[in-house]
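Values in this text are rule-based calculations from the coordinates and carry no lab data. Keep in mind the model is a prediction, meaning the values are calculated, not measured. Cβ atoms are built from the backbone, for glycine too; each structure is taken alone.
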Structure P
Amino acid sequence: MKMKRLFNFGFDEPYILFVSIFSGLILIGFNFKKSWRWGVLLLLFGLWMVFANWQKYRLIDRLISKNDLSNVKKGLDLGSGSGYFLIDAVKNTKLSYFVGVEDQYQNSKRIRRNVDKYHVQNQVNIINQDIHELSYANRSFDLITASNENNSNITSTNAKEYQSLCDEIYRMLKPNCKFMMVNTPRITKKMAKYFESKGANVQMSKIKIQPLWGLRTLVMTKKY
């Protein structure tokens with residue numbers, strides 16, 4: 001993935017990232033009572049945040065490229081954030097219609113800017129709504145996607161919330177179609193276990209050095 005795209009779509013917790021890097025540079029520059037040590041730590045934390053965002057987008061790219069989405073026509077993206085997942089899917093598949101659901105007004109404005117920038121406005125519809133309150137009919141979508149975003153409901157580890165979300169995803173997904181997600185290892189494991197209890201086929205990425213950025217991928221295929 002090109003770094004230009006990373007900056008186009010932005011970072012999770014951008015204010016924390018900015019403060020970490022800016023404060024780190026100040027502490028290193030002034031070196032008050034050996035404050036450079038704290039400055040280095042803050043800079044490393046900021047760089048780790050940049051790497052974590054880059055890696056999340058890279059995992060999304062891999063999900064889209066490694067899965068057969070040739071027959072996918074209609075998709076749904078939950079908690080769209082910057083819109084990276086849905087825009088990447090539209091640009092690299094035959095999707096003719098993709099709905100992005102975002103409950104934060106500022107994020108929805110950012111998504112629309114990115115949709116226009118990448119010229120997919122004719123294929124994408126952005127709506128402001130709680131992802132737990134969608135009224136789409138059963139078996140409406142060929143593909144459903146989600147990724148961890150700042151303050152997104154998709155990251156909740158509360159059993160009632162994530163199980164309710166899993167039920168909605170399962171209800172709206174067509175048989176033999178996929179739900180793809182990038183999220184923290186904890187919520188990924190919980191949702192995978194719940195989907196398996198419903199009879200779905202679930203695949204999760206193996207943990208190698210992923211604890212460094214705290215993300216795993218999940219692909220759930222609905223059997224019936």
Structure Q
Amino acid sequence: MMKRSLHVCNKTRDIISATEKILNFPLTQPDYFHLSELFTIKDLFEARVHLGHKKGCRHRLMEPYLFGSRLDTDIIDLEQTAEHLQRALNFTAHVAYRGGIILFVSRRRQFGHLIETTARECGEYAHTRYWKGGLLTNASIQYSPGVRLPDLILFFSTLNNVFQQHVGIRDAAKMNIPTMGIVDSNCNPSLITYPVPGNDDTPVAMEMYCRLFKMTINRAKDKRRQMELLKGISASV
């Protein structure tokens with residue numbers, strides 16, 4: 001009888017140990033959520049992600065991400081875009097999996113509805129209006145001491161206009177909040193945690209970015225629900 005009890009205890013311990021490994025698995029795998037299958041370089045090309053701005057508008061810090069220029073227009077290196085986008089999607093998935101708050105941001109009026117709809121469809125938040133300085137740095141004063149700041153901010157446009165960077169990027173850097181930003185050839189990527197070189201003006205490109213991040217967040221949340229169910233089952237064993 002005692003041997004049988006020990007066998008059951010060992011089996012239960014093994015199940016719990018295996019469950020803990022599964023629950024912690026996402027932090028040790030490079031592509032646990034299989035995000036590399038969501039897009040190809042051909043998809044990026046067809047979405048016109050490679051099209052930058054005129055050479056005269058080029059930001060010097062974007063030069064390493066450029067393939068060259070054609071007809072006085074900068075061409076973005078899509079191989080680097082794919083690598084950086086994969087990295088940004090993977091980090092976003094980990095934040096969503098751990099229950100983090102994700103904020104979608106864009107000041108482009110023509111994309112405001114798209115950004116807000118995308119955020120709503122994956123259960124997150126959006127800010128597409130004027131960004132008041134101190135929204136993050138003075139949050140405890142403007143709102144309440146217990147207000148929770150975003151765990152990740154996704155900037156689908158890093159500029160307020162052609163020459164001015166979005167104020168939220170500076171504020172997020174001050175508050176040590178990770179950021180993802182679509183950086184065109186005229187953007188400054190230095191303060192962005194996960195810069196993704198790509199076209200930020202064309203609707204088809206913006207639709208692709210939104211679709212990818214929405215699928216990533218929803219996939220991570222589905223995986224979290226599966227893990228919580230598995231954890232509940234193992235706890236009842």
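Distance in nm of label points 7 Å out along Cα→Cβ at positions 40 and 216 was computed and gave 3.4; which structure, P, Q, did it come from?
P
Taking relative contact order in percent (Cα under 8 Å, 6 or more apart) as the criterion, which structure among P, Q has the greatest value?
Checked P, Q; max of relative contact order in percent (Cα under 8 Å, 6 or more apart) sits with Q.
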